[in-house]
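Next up, some structures in structure tokens.
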Structure P
Amino acid sequence: MRRAILVSAILCAGAAGAAGAAAAQQQTAAGSASTRIEAPATPLQKSIESYLRNLYAFGPDVEVRVGAPKDTDVPGLQETDIEVKMGENQQSAKFYVSKDGKYLFRGEMSDMTKDPLADTRSQIELKDAPAMGDPNARVTLVEYSDFECPVCRNLHDELRGILPRYPQVRVVFKDFPIDQIHPWARTAALAGRCAYQQDPKAFWKMYDLIYDGQDLISAANAWTKMMDFAGQAGLNTDTFKACLASPEAGAAIDASRANGQKLEVSSTPTIFINGRRIVGADTHLIEQYLNYEIAQEKSKSGKK
């Protein structure tokens, strides 16, 4: 446990100083390595590794991988990914380093001449995803969720109370089952996907049924419960059953999860409101972002 905390502390802390430089972003949802060094390390990469090993007293049992530095839009500044692994615990992060190898720091670099959320919005894949609300809505809430996640159920309950007050908001659901800790989450995700494929409107009935019945579902009865919910949602159960075992449904779940990983989603629920990220079910923050985006749209259109 202590070593896991140390890994997190190292890569979450900012660094500035001599030596070289390197790396970093955040732990992936699957906890797998995000960087693999295959080419021989350059003198700069070796310098960065040596500096970090000395700074944190890393012995030979600790793996430190320094990605090849890449140029940024800022002259003289490069970025690199660093990965630290201690036994089963590992994290990676993005760092910036001066080309002369003198300065190293971690943080977010922003181009103030550009929309800071445009890149995030462009990476969210909305095609072939369950959605409700006006397809032309100027405010979109995208939810990456796991049906077995208790906080996701809290979000479901909160949205049930919030959304009726925001008819101008479109909601899009993206599957992000975390199989490692939630044994029946993927079965539920498949059920939602199969409901959507048979009748897009039926997805939201399944969505409610699963979250409302979350405490009654287990790994042992998940399949039976999903079949029961399909009947309650008015679906053809034979078609639904065949879909649950189909490779197409599984591929759709995998694609949705991969899209979340591309956006660095690592826990559920993670929400994006017109590209603004919220992790968890913070009702106050959700309403703050919705109100802000709606006010912005009214301002652009000249409405009061």
Structure Q
Amino acid sequence: MTSDAPLDAYSQIVAGVAAELTARVASLRVPHPAGRARGEGIGSAVIYTPDGFLLTNAHVVGRAEHGTALFSDGTSSAFRVVGADPLSDLAVVRADKPTPETAILGEADDLVVGQLVVAVGSPLGLMGSVTAGVVSALGRSLPTSSGGSRPGLVEDVIQTDAALNPGNSGGALADSRARVVGINTAVAGVGLGLAVPINATSRRIIGALMRDGRVRRAYLGIAGVPVPLPDNLRARFGRTHGMRIIEVMPGTAAAKAGLRSGDLLLTAGGQPVTRAQDLQRLMFGDAIGRPLAITVMRNGALVDVIAQPSELVAA
């Protein structure tokens, strides 16, 4: 009997989160733009405000301007795309009708590796989809391809072993208290659990999309992962981690500045960089076209470069 107790407790948490969030996640049907294959795309969205705003992925809405939202209570509503930000893979849509109860947003910066999380989506209309797992890694920065002329970056993602499929993109990643700590994205491939974190940076992005319909973003063109610093750098910089550059996109500001894959990025604009989020905080409109001082460790030596971020233009 006692050996079943942990499983019972786990099941109760997952079932409780599912019961709390299923009604707060909608299914989106998005028509393909003219000139592409007939039919529609399918994704999920988290109900954000009672007056119709929903959060989803930028890759779910693509270039569409409208679509249909289906809710778990059997109702549906046309929606319009308010705005999308490809760099964060976040988008805001607004339903024409009032929505069911809203989800409660949490704080992804409080997550720790190994923590229980639950992914809730609505890939097939009114039938909810729930998977559970743990946080596998934090601060990932992964290159993706959206079919445009420029590769994209989904930055600072949460990686989990809660499996996803493309129809779950735009759904909720929640903690054990049913607070939404991420917006799921299956853009990197079927079966890999990734989510865009809900934190101060993403709240700023969401606010700009709701207000202006777009986010002016500076674009540097690197992907990286957090790594421990060598002992000598820990003492010198007073911290334990930096960010290893794993890819530099050709023709970008980073490439022109001479940054290379394998560089250990330490500071940008005089600010410490330990993960992708530290760069994201700098990559808003006021950084476009302005010199950005960057310090990296390369082959045992400190190297200073000056990059001039460009404006991110949707593909």
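Who wins on volume of the Cα convex hull per residue in Å³ among P, Q, i.e. which is largest? Before the final figure, lay out the partial values.
Numbers: P: 161; Q: 137.
Of structures P, Q, the maximum of volume of the Cα convex hull per residue in Å³ occurs in P.
Suppose you compute helix-only ellipticity at 222 nm (-39500 (n - 2.57) for each DSSP H run of 4 or more, over all residues; to 500) for every structure in P, Q: which one lands on -4500? It traces back to Q. Each of P, Q could give FRET efficiency 1/(1 + (r/R0)^6) of positions 74 and 274 (r between Cβ atoms, R0 = 25 Å, to 0.05), but the derived value 0.40 comes from P. When distance in nm of label points 7 Å out along Cα→Cβ at positions 98 and 226 is computed across structures P, Q, the figure 4.2 traces back to Q.
Structures P, Q were shown, and Cα extents along the principal axes in Å, for residues 58-137 alone at 56, 37, 16 was computed from P.
On relative contact order in percent (Cα under 8 Å, 6 or more apart), which of the structures labelled P, Q is highest? Mind showing how you got there, number by number?
Values: P: 18; Q: 15.
Largest calculated value belongs to P.
Read the figures in this text as sums done on the coordinates, not as results from a lab. Since the model is a prediction, treat every value here as computed from it, not as a measurement. Cβ atoms are built from the backbone, for glycine too; each structure is taken alone.
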